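No lab work stands behind these numbers, since they all come straight from the coordinates. Computed from a predicted structure; not experimentally measured.
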Structure 1
Amino acid sequence: MGAFKLKRAFFLSAFAALANPVSRTYYDKKSSQGKHHTQALLCLARRRADVLVAILRDGTFHNSQPAPSA
């Protein structure tokens, strides 16, 4: 039951993050790739989970601004 609650928390987090321009761009990219709304949200939730794991692993802070391209 715990895994379901964690998945739900990330899903709701992704839904709330659609107001963020970076998250919205990622969601729109997934939608344009043919993903349905729920699938695109789950992709965004997974991405947010990956960022959280990296923060905990590295002991760093998250910078929501993308790295500048060379």
Structure 2
Amino acid sequence: MTDTLYIQISPDRLLANSILVWVSTGYKKNGSSFKRNGRATVTLKRININDAWKCIHTHFSLNRGIPQKSYGGI
């Protein structure tokens, strides 16, 4: 699902930042499920235009109010 993908590229095209919303399922201790959605941020860099992109930073975070713990499905 890449319809939520947002990409920013620097004017010199050597640095890029992308944000993508992700969807997952979390599980409470009692086995009941809940939506556990969030976003991923990935920063890419390259030395010159002809080089391949290299990931230099990632960050995954849950949306506000989403429980941090998930116990797995039953």
With Cα Rg over 2.2 N^0.38 Å computed per structure, which member of 1, 2 shows the largest figure?
2
helix-only ellipticity at 222 nm (-39500 (n - 2.57) for each DSSP H run of 4 or more, over all residues; to 500) computed as 0: which structure among 1, 2?
2
